[in-house]
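Several structures are given next for inspection.
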Structure P
Amino acid sequence: MRILGIDPGMAIVGYCVLDYDQDSDDRPYKIVNCGSIQTCKNSENPKRLLEIHDDLVYLVEKYRPEAAAVEQLFYFKNAKTVMSVSEARGVILMALEKLNIPIFEYTPLVVKQTVTGYGRACKADVRDMVRVLFSGQDFPRLDDTSDAVAIAVCHTNIANK
């Protein structure tokens, strides 16, 4: 199964293309590619959203995921931030839908619970647990990319129960 994990944002969209083989005795997870879509903060939001759209379409066409796991929006203290992330999520969901990629959405609490066993785990705990799962493989340094890996792992665990 090939999953595209996505951590939405306006400035940075973390992504991970993850292959999962539940029958593998050695390592069921393999990162095919991961990284981030980064937009220029000096650009107008419509241009940034178009860049997110175009880069995401490129990733889907190149890697052909069977499904996408996208983090759901949760409450932010800053209303301006929540609006821009909502706009980015909308573009991401629309692009995936238009490309006929099944979409699965998970809250941060569910991702943390699934990956670490504790829904209130901090970002560092999630990152550390994901590093353990992928020891020996190149691992992303950027938190947004690490979160995308965790979201993809979360989906594989929930989808295969």
Structure Q
Amino acid sequence: MLLTDVFLPEFIINDLQAVDKEEVFEEMTSHFCRVSKLDIHDQIIAALREREQKMSTGIQNGIAIPHGKSAVVKNVFGVLGVSKKGIEYGSLDGKPVHLVLMLLAPPVEAERHLHLLQRMADLLRNPRFYEDITGASSVQEILTLLNKYENSEAGDG
């Protein structure tokens, strides 16, 4: 499964307004629920918070990968958000976050969930990926870049 299979155009937010971690969870979850027409907001927030209690998903270099598993989702979904101003996230490096890749999966998809987290980690090792995605001016540009980097990463392996 490719990241472009889960980060669909309707689940990309090119201008996050959140200023902290809780607000970004709310903004991205509300967006997901509105677009998917699913009334599962509270369950998603609970899954994200549960995972976040173990260790911050604000990894480093302006990137956060909040993720959670919940039976309320029937497939693996991703929501990608870019913040121009930065989000106070409590990241491991203490820096604000500008790129948020939220992943939601049902417990029965644990293997696919881990596979996608690994795909994201592989892409995020390339500093140009972060720079290009956070500098993108539209959802379509983000999708094009995601596809470009994912294909070049697959070609390198």
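Say we calculate mean count of other Cβ atoms within 10 Å over residues 49-56 for every structure; which of P, Q gives the highest result?
P
Once distance in nm of label points 7 Å out along Cα→Cβ at positions 113 and 137 is calculated for every structure in P, Q, which label goes with the largest value?
With respect to distance in nm of label points 7 Å out along Cα→Cβ at positions 113 and 137, the highest-scoring structure among P, Q is Q.
Kindly point out which one of P, Q the value 26 was derived from, the read-out being relative contact order in percent (Cα under 8 Å, 6 or more apart).
Q
Of the structures labelled P, Q, which one yields 0.70 when FRET efficiency 1/(1 + (r/R0)^6) of positions 57 and 129 (r between Cβ atoms, R0 = 35 Å, to 0.05) is computed from its coordinates?
Clearly, the read-out refers to P.
Laboratory data are not the source of any read-out in this text; all were calculated from the coordinates shown. What you see is a predicted model; the values in this text were computed from it and never measured. Cβ atoms are built from the backbone, for glycine too; each structure is taken alone.
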